[in-house]
Structure P
Amino acid sequence: MKRKHVFSSMLFVVVAFSLMLTSCKKDPEPLALVSLMAGSIDLNGATSPNNVPVNPTIVATFNVEVDPATATTTNITMVQDYDDAAIDLTVTTSGKTITIVPQASLGTGALYQLSFGAGLKSLDALAITPFQRTFTTEGTFAPAGAIAHFTFEDNPNDIIGSWDPAAADIIDITYTASRKAAAGKAATFNGTTSLIEIPNGDLIMNTTSFTVAFWMKTNSTDKTNGHFVMGLAGWNGFQYEVFGGYDGSKFAFQYEHATGTAAEDMWFPALADLGWQGWTYAKSLTVDEMTALLKDAWINVIYTFNGPTKVGTLYFNGQKMKSFDFNLWPDEDAKRSVTGLKYAGLPAGNHLALGFIQERNNRTISDEWADYALPENNHFKGQLDDIRFWHKALTETEIGLMYNSEKP
């Protein structure tokens, strides 16, 4: 009988211990954020940071392990604040961490919102309480996706693409103070010999949709003729010029259509009206108003072409100045079938010239007035800064935000 009593006592102890362990076992913890970092920048602090790089690697750390099957771009999203555009992300998971990387560089000076949805769960299948965090990228505002950007901070190199000029193609350029201290320096052209030649300019413009944006200040001192501000084989690629009287300016571009290419001007004179073919908008400025914009003053110049809609638009200082629509050309005109921009100059003459209408060698335009060697021709005199190119048409909202961010 004694052994039976001892066995019963031991059984009681084992059962009691098992019940104690069961009662002490913690319930699974809901998934919760511990930290959210972009490098050394805290995205989970009380204040939204404004210095996040445009190519961030964001690491989210949680209190428990994350179910990798739920760490998807459905449950983790990022949007651009000013237009709610979704940002494509690459998301990877390892234990308690999730790494989030935008698939393309973000815009500078722009606000973004990163969201974690209720579908994100722990390995115990407990969902997170949804939350959002915001951050602003470094620099002044500029839309994402630029293919080239020339800042002229003591050199003419492209800071984001592959369009650095060769040393031999940088002639008589100086770097002087730009429109404001935050803009750093600008490239200064002397009006007779200054030139920068950018290689492979045809690749800059061969695209369905397009935007070029830059800051310019002409210098009228001892300048009695016009300014060829930039040119890629002139109108056989594209060009921009300011008229000698500062009473207007124009872009000219070569466009691709169903049977070849053709040139068309984005001509914007003073006292513009809608009496010209295809014009859909023209802001009528007096000669004095136009001169105040183009003569001896910093101006932001932007041209966009939207391939799908066939619409070209000119902006000065963030405001629309003129637009045209190739859909309004006559039915028999090949320009109704325009699909985008296309370089049509000499293959060897594909350098984009800053400061003249075409490069100094391999000239597509053989006329004497387009010869760089003649100092009396319309060489640009003044300053250029922040020249950017996109293979998309920026929106009016983006253009306004960029101008307000960069203006003097």
Structure Q
Amino acid sequence: MKTSLLFGRGERQLDLPEDIEIHEINKYPMPLLEDVGGAIRRALLEPIGSPSLPQLAKGKKSACILICDITRPVPNGLLLPPLLDTLLAQGIEKEDILILVATGLHRPNEDEELRELIGNDQVFDSFRIENHFARDREAHVDLGMTSQGIPIGIDRRFYEADLKIVTGLVEPHFMAGYSGGRKVVAPGVAYQDTILKFHTAHILEHPRAVSCVLEGNPLHEAQIEIIRKIGPIYALNVAIDDKRRLGKVTFGAIEESHLAAVSFMRKYAEVDIDRRFRTIVTSAGGYPLDKTYYQTVKGMVGPMDILETGGTIIIASECSEGMGSPEFAAAQQMLCTHGQKEFMHILDGRSEALIDEWQTEMLLKPLRRGSIKLYTEQLGEAELRHIFVDHVTDLEQAILGSVKDQGNSEIAVIPEGPYVVPRYTGS
């Protein structure tokens, strides 16, 4: 039996014996936009919950456009030109338009990586493009507190722009329910104290802080409060299929346009499954998401609803950039030193999270249900000592070993990893 997983910039082929019964789980078939450029232009002229972009831009002196960082496969090369052309046509000067990379607490994107992120050489060579730096206190405006006591610090360049626009990919997100929209602002261009406060254990351990859930999700609710403090923001959102082709574009007021894109994406990314499996084989979503072990955790969390208690998740991830941030590596080392129970006891006692330790916290969620095996060839020996899951060097043999140990030859295969969220519908 043959199947494949997204892996790096390509696919990792799997060739398994005929007696292995593969249940492949993909997005439901998504209708695709035939005229992508036309769909984007129409969205700008036919907004949701706001005037059209030409009307919004008329009379404005400055504009700031947020884009996601390199960890998200957003088609910026398609989105930015019509956005920028419209702003210029309405009289905003080129030097008064800023494209700001919403890095959150991730590293900046620079040089050729930044050119790749922009996806259009003319835009890259002609417009101001800068990175957000969450740790620079003076670069942020203080907007008070949320009702949960979260301090609100927002990048001054975004806050002070006359016209504020965010772009982003709407996909399942393992903490915030869905990505895009408000999430591009916070954590995208938020101050570090804002980010650290809404990544504490008491928020992330909430039963509603999970994939595909917005209502009652404390992280989502905090993000909504934050964007409402800022004032009018507009969003250009896209939804894509498993081949990164566009199925939906929405533009308009940030909340309304984002919810419209989420409503579309739910029909394809949330997949009903009437049984659980003892062996699940998945990916970290391929490039760019699987560049680090940090991002790979998302692929481990995604399928846990259909994992039998005591079952095994086997995940393939390139990890071409290693573990991720030094802070995440330190959190992994702390987990390996103290173990799961003591690690969570430490996190439960914090009023503010440490940078990137929340990803290690999320790793523990699927580990409470079963075991995890990681296939990668890029992590070194020192890094592998701190992944806290089993490392395997032969993907097929790991699958066969799990089938034997679990006593069940039926396996679930999720080629697209965290971009698909299987939901158990059985009793």
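Once FRET efficiency 1/(1 + (r/R0)^6) of positions 48 and 136 (r between Cβ atoms, R0 = 35 Å, to 0.05) is computed for every structure in P, Q, the highest value turns out to be that of P.
Here Rg/Rh (Cα atoms, Kirkwood Rh), for residues 72-111 alone was calculated and came to 1.01; which of the structures P, Q was it taken from? Only one of P, Q returns 1.01 for Rg/Rh (Cα atoms, Kirkwood Rh), for residues 72-111 alone, namely P.
Suppose relative contact order in percent (Cα under 8 Å, 6 or more apart) works out to 17; of P, Q, which structure was it derived from? Computing relative contact order in percent (Cα under 8 Å, 6 or more apart) on every structure in P, Q gives 17 only for P.
Determine which structure produced the value 191 for volume of the Cα convex hull per residue in Å³, calculated from the coordinates; the candidates are P, Q.
Values: P: 191; Q: 136.
Corresponding structure: P.
Using mean count of other Cβ atoms within 10 Å over residues 384-391 as the calculated read-out, with 23.4 as its value, let me know the right label among P, Q. For mean count of other Cβ atoms within 10 Å over residues 384-391, the value 23.4 is produced by structure P.
Work out which structure the value 4.8 belongs to, where distance in nm of label points 7 Å out along Cα→Cβ at positions 88 and 304 was derived from one of P, Q. Source structure for this number: Q.
For distance in nm of label points 7 Å out along Cα→Cβ at positions 176 and 248, which of P, Q scores largest? Walk me through the numbers on the way to the answer.
Values: P: 3.0; Q: 1.7.
The maximum falls on structure P.
Here helix-only ellipticity at 222 nm (-39500 (n - 2.57) for each DSSP H run of 4 or more, over all residues; to 500) has been calculated and equals -10000, so which of P, Q was it run on? Source structure for this number: Q.
Bear in mind that the values in this text are calculations on the coordinates, not laboratory data. Only a predicted model underlies this, so the values are computations on that prediction, with no experimental measurement involved. Cβ atoms are built from the backbone, for glycine too; each structure is taken alone.
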